[in-house]
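Once you scroll down, you'll see the structures, which are given as structure tokens.
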Structure I
Amino acid sequence: MTVSASKTVCTDSGYVHIESMNHDGRGVTHIDGKAVFIEDALPDETVLLEYQRRHRKYDEARVKTLVEPSPDRITPECPHFGVCGGCSLQHMEATAQLRSKQQVLLDNLRHIGKLEPATILTQLMGPQWGYRRKARIGVKYVDKKHSVLIGFREKRSSYIADLNECRILHPSVGERLISLRDLIAGLKAYRKIPQIEIAVGDNAAALVFRHLVPLEDVDLEKLCEFGRLNDLQIYLQPAGPDSVTLLWPEAATLSYSLPRHDIRIFFQPTGFVQINSDINHKMIDQALSMLDPGPQDRVLDLFCGLGNFSLPIARKAATVVGVEGDAGLIQQACSNARYNQINNIEFITADLTRPITDDALMRQYDKILLDPPRTGAKEIIPQITSLGATRIVYVSCNPATLARDAGELVHIHGYSLTQAGVMDMFPHTTHVETIALFERDVE
């Protein structure tokens, strides 16, 4: 074993200095020029590692002994940390998590987009626990254990982690996992419930039970009773998303409010909403501040969903057009506009991965907001850059595709990246939520 100031290397294990963190939350070091990804190691730590898997271009290891811990290391609060794959950064202090995510954003902008933001925005933070209002958890009866397992997948595994609680889920569900497990175990169809989808609004919480066989009356009665006792809406899903039906109570809605904008948004339990309510409020305010819509402005909102951004923008702009590929979300967005008595908005269903021929994208716009999925907005950018917008606000859940699209906006279409920053939408996970402002002078 050879000792140096930064690391010790041997055949099977050695003391190493952790140089950085990769995109999935593992510490990174190099041994004899080869990258090693180390589970649960933080930057600037010295650890004794133990190899787990060797590959041609990189190796995987775990921390056998923590020699010199990082000042950012804390004790994870969740008893399932290290087994459950739901979140992997609980051992890292919250502000350090955000600094790391900001560095991921800046590294992607530099390496992929070949650019730097003129201003780095203050990081947006919210509650660290009980924040998650949308999730899908797995359910499985395991014969060897003679019990039902319920939870997220195990870390880097397809197996379901056996959870008694979940600190990141909204407490209306996260504190009831044992009761949920007992409920499933007591059903006649206990082997045929593979998934429960969770949706929590400001007014109520809902559970959607995926079931692979028709449920008998006795099981339906138990599900209704569980909903009644725990004040939870109960839905059934025998097939695809279109098969979801309300079981209990007889009538139910899910909604969340944006009080600063005098808006209430209704959504379906399987529909897309931002999972973190507190950060969503701050994100909307940040986006509107960056976009700065005025009473004369025509604004285009692409990937608009339920109208999460469109409706608040419409309170300030002259007109808004929202475009989304999911017809069900557009239908709900139209309903939300009517409920909130917002009449200066138009919603259109269109596939934003293909050139759009709708008249709405043949008009000129003053400002544009983009909130695409992880794949980004590559296909639509060449089309929207001809619409005359002086400002584009881009909300992203993937810093790599944001950086790619930013490079095109700046280097090909003449925009400047004036602001960029991160938002802690998913505390304790490696998910990086970002927002950026692009500006271009009027031609």
Structure II
Amino acid sequence: MPQNDPEALAALRRVESELDTRWPETKIEPSTDRIAALADLLGEPQRAYPVVHITGTNGKTSTSRMIDALFTRIGLRTGRYTSPHLQLATERISLDGAPISAQQYVDVYHDIEPYIAMVDAKSDVKMSKFEVLTGMAFAAFADAPVDVAVVEVGLGGRWDATNIADGKVAVITPIDIDHTDFLGADILGIAAEKAGIIKEGAVAVLAEQRPEVAQVLLQRCAEVGATVARQGLEFGVLEAETAVGGQLLRLQGLGGVYDEVFLPLFGAHQAQNAALALAVVEVFFGAGAGRKLDIDAVREAFAIVASPGRLERVRTSPSVFVDAAHNPHGARALAAALKDQFAFRKVVGVVSVMQDKDVDGILAALEPVFTEIVLTNNGSPRAMNADQLAGLAREVFGEDRIVVEPRLDDALEEAVRLAEETDGEPVSTSGVVVTGSVVTAGAARSMFGKEPQ
């Protein structure tokens, strides 16, 4: 049934309404007991296929998509579980590189619903929405069936619902401070939580980390006897050259050098994600010195990678980009990409941030690259009030560089108008960037007519 079938979408909305009565992803009782009980009732679906398990602070979804594309191009049937979604809940569970249909989402929920009720009945705390979605993903992958599942952690690692899977490959993207309400502000404690996905006998593929973070991860690897591959040592980016619509990469893989790899994504962080993804797939197939993956398959896979809401262009003249940066680490990566890969004379930011985020850190990271900033609200109950956000922005940008538009659609219109004020320069010298939250990026995508991917 088509993804946009009205009846299926109506059924999807009903299921989402039911799921929204459960604890959201912002409320957590650290335990894997409930999801383990559900998996037991379902026959342990997460053990029906090998798992590549991914955690970290930023870059998880982009890296997951790259890994998925590489596996698919090489010929494996893939399942991919990521979170949160930008526009439609079905984006979270993908088969063969594409979101499952609305009807498939509804069907898998109803298939496991009786077992969810059994777990709820035996627990003081009902299953959270994320736990249910994780069970749905594992069940959908087993039913497909898939050859490999690429599974992204929701939050943390050790007690995340996805951690009932034993990842053959554990992937750790760069770790920074985020979700302090749950993980705290101690980066070593955060690293220890995320290191919990590294299981006995697995291979850990590690992005470049702060030295003290790397030490925590390596200690975990030693404790469980995991093999390690480290970005910047065993693999990495040798060259990255800006190209039309993206960048041309030369990557050092575990099996050798892969050159002339076009990646249709912007930013040094995406080049680093590409090197990480390549090493993960090499590890999965046992590639090593002198044993490379097929270069044509690698080039074809990266050439078709898309990462919606990650410095994604949704309009031209003036160019409008949406980016899901929602913490200072992500905002710094966005700012670096804008500075290094574009030659805009003027960039207007449209920003809406959730109340529980490090707003000052996000604004400080964006200030050097935003000529002006429009403060708004993305419509989420968790979003910071636009006037409150503007009060914080005044301390960073000054009064003359800020505009307040409480509605996102009005903010977008105002930002485009400001970008078009070029003092005689071509409109192509100006850009608009919508950022601050995954919800902000998703809402903006919808307003520009972009379909969920």
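Since every read-out is calculated from the coordinates, none of them should be taken as a lab result. Here the structure is a predicted model, which means the values were calculated and not measured. Cβ atoms are built from the backbone, for glycine too; each structure is taken alone.
Ranked by mean count of other Cβ atoms within 10 Å over residues 126-133, structures I, II are led by II, which has the greatest value. Structures I, II were compared on mean count of other Cβ atoms within 10 Å over residues 30-37, and the highest value belongs to II. Among candidates I, II, the computation of helix-only ellipticity at 222 nm (-39500 (n - 2.57) for each DSSP H run of 4 or more, over all residues; to 500) that gave -12500 used structure II. Here semi-axes √(5λ) of the Cα gyration tensor in Å was calculated and came to 37, 34, 17; which of the structures I, II was it taken from? Label of the source structure: I.
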